[in-house]
1. When Rg/Rh (Cα atoms, Kirkwood Rh) is calculated for each of the structures I, II, which structure yields the highest value?
2. Taking FRET efficiency 1/(1 + (r/R0)^6) of positions 168 and 192 (r between Cβ atoms, R0 = 35 Å, to 0.05) from the coordinates of each of I, II, which one would give 0.05?
3. Thinking of I, II, which structure, once helix-only ellipticity at 222 nm (-39500 (n - 2.57) for each DSSP H run of 4 or more, over all residues; to 500) is computed, gives back -5500?
4. Suppose you compute mean count of other Cβ atoms within 10 Å over residues 32-39 for every structure in I, II: which one lands on 13.5?
5. Out of I, II, which has the highest value for mean count of other Cβ atoms within 10 Å over residues 16-23?
6. Check the numbers for relative contact order in percent (Cα under 8 Å, 6 or more apart) across I, II and tell me which is largest.
Structure I
Amino acid sequence: MRSRSVGTRILHATLALPALPERLRADCAREISSRLALEPGDVEPLSLVRARSRWPDYRMSVQALFDWARGYGLDDTLAGADQALMACRGAALHHDGARYGGFAFCNLFVSEERALDVLFPLAGLRIPLERGTALVFDTCQPHAVVPRGSPDFDPADFTPGHDRDQLFLTWELPVEAAPVAKALGITFDIDPATASTLEQEQLWLDGSPLAL
């Protein structure tokens, strides 16, 4: 078990992606409403296998991400990473260090623009969400999905009538892969004495577990 810093660099770009086919958008909307029953703030997986059968430009979209990631030396790590298709209805401010502390997320948003931002408050960064928004960030970096310009998440902004559901592809990149650590500015073994006493992944700040 190793201690590490939180990566302060957040990689982002807007890639040119084809729009999702109407059939795929309709199918995902049905699955979100019937099977997932998304509530404001929920982030849940969809069937990637099913989506790919209705997504003729899937490979083109993924290749665009790999081409961008190659500039940071991340393409080989992406190729070996676990991948999923996710749906979210906004996201309250959170970090994923307690469950995914050994990983960074690479997300590629494929839905149309919905006047939403991805907010990284500790990094002082707000990124407009639109089709083709690509992100690579440390799972321990607090983040949220909020309305454009809003300082915080409010469930009332994500009721079904607002039509603010987002679809995105996601990959889990191991932070101990040298290109990932280098790209995000992660250093290791900064507090091995504390790490040796822990039985599970945790994010600490000033000597205590961090809760948001």
Structure II
Amino acid sequence: MTEGWKNNSQWQDPYAYDSFADTVAPNIPQHQVKGYIVYELPFGQGKKWASSAGKLNYLVGGWQLGAVVGYRSGLPIRAVSASTPYPGWSALYANQAGSLDNTFRGLNLNDLSDPGNLMFNPSAFTDPPFGEFGNQRLYTYSFTSWAYFNEDFSIFKSFGFGADGRYKIYLRGEFFNLFNRHHWNDPNSWATNADYFGAVTGVSGNRRGQIGVRFQW
């Protein structure tokens, strides 16, 4: 953090910097796994099966499969602000006075006030008594957004023909979010008086694909 404090700072007490020592970074998940794999299918000229040259090689040879996966836990959510900040003061957090157990049952876009949209109980946060600070830390791993899972897949083929393979054709198909996972938006948690406080009001994520052909000479 910077050695300074002004009216748009996110820190509520400029005289308690030592208490921020174990604050986690906002965009760093506690757990994350990434990986990728590329596999060349064992068919076609020089491979284990259908290894002869000729028309069959053009059909079954040169294929590669690829996958990229990413899984992480939820990102820390900023401390909930009190409904009314102190005049001329930078930030004021609400008090966390109850459990943050996830109570989400499913998103009802036709009724955003449906209790099933709630990720946490709004009454778990209350404004601190006047003149006091809230008891939350700015970011912690006990108050996070949703975990995120994603898988991308590709299939690729190349082959050459003509004298010394002068002409080459590349075929590629790519599919993003292969399993069509949906990702819930973060709950509305900026302040205790926010609209639909504690509720999820949106969703994103859909499968996408693209196909490409390249001819090189």
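1. Top value of Rg/Rh (Cα atoms, Kirkwood Rh) goes to structure II.
2. Details: I: 0.50; II: 0.05.
It must be structure II, since only it matches.
3. Details: I: -5500; II: -500.
The read-out was computed on structure I.
4. The value was obtained from structure I.
5. Values: I: 13.8; II: 10.1.
Comparing I, II, the top value of mean count of other Cβ atoms within 10 Å over residues 16-23 belongs to I.
6. Numbers: I: 33; II: 21.
Ranking I, II on relative contact order in percent (Cα under 8 Å, 6 or more apart), first place is I.
Quick note: the coordinates plus some simple rules give every number you see, no bench work behind them. Note that this is a predicted model, so its numbers are computed, not measured. Cβ atoms are built from the backbone, for glycine too; each structure is taken alone.
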